[in-house]
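Below you'll find a set of structures to go through.
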Structure I
Amino acid sequence: MNTGSLVVLLILGPIFAAVVGIIFLRALKIWKGVSSEHNQQRQAEETKLIQEIYRGLAKLEERVEALETILLDRHRKEDLK
């Protein structure tokens with residue numbers, strides 16, 4: 001697997017997992033038909049979960065950018081030799 005494919009996989013993989021998770025939670029919510037008060041509690045929990053996922057993805061993006069920088073620096077050093 002080349003570096004480009006790995007970077008795309010690292011970026012799109014968690015995003016895809018988050019989207020699938022959100023869809024699953026919504027489908028479960030519709031299927032169970034929860035009450036209004038319980039629905040608000042679940043919605044608050046889902047909001048917290050989505051915020052955590054967003055923060056995690058932001059950190060992941062920073063890590064990927066750092067890895068890209070390291071790889072590009074190595075590639076440039078090899079080209080100079």
Structure II
Amino acid sequence: MTTARITQQLHDYIDIAEDKKLKAIYTLLQGDIYDDCQLTDEQKAELDRRSYEYRNGIGKTYTWEETLAAAKQRLHERKSTK
């Protein structure tokens with residue numbers, strides 16, 4: 001069975017499953033769902049700071065083109081110092 005088919009069948013089952021079974025499935029998967037995306041307190045504080053600055057118009061933002069150009073420049077600088 002393909003992954004796409006398994007995903008579809010799980011979606012279909014979740015739509016009709018009893019509350020008790022949904023809670024059991026959630027408990028089983030909860031660690032996998034949240035363990036990979038937990039932020040440290042420092043990471044959360046940094047994101048909160050950046051979000052505040054952005055919302056208040058004091059944070060510096062960059063276009064994709066500016067970001068790409070800066071990355072290429074840094075890569076070039078690294079290569080030329082070796």
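Structure notes:
- Ranked by distance in nm of label points 7 Å out along Cα→Cβ at positions 6 and 70, structures I, II are led by II, which has the greatest value.
- Structure responsible for 1.1, with distance in nm of label points 7 Å out along Cα→Cβ at positions 22 and 46 calculated and labels I, II on offer: I
- For distance in nm of label points 7 Å out along Cα→Cβ at positions 14 and 62 computed as 1.1, the structure of I, II it came from: I
- Ranked by volume of the Cα convex hull per residue in Å³, structures I, II are topped by II, which has the highest value.
- Which of I, II yields -26000 [helix-only ellipticity at 222 nm (-39500 (n - 2.57) for each DSSP H run of 4 or more, over all residues; to 500), calculated]: II
Just so you know, all these numbers are worked out from the coordinates, no wet-lab data involved. Model, not experiment: these values are computed from the prediction. Cβ atoms are built from the backbone, for glycine too; each structure is taken alone.
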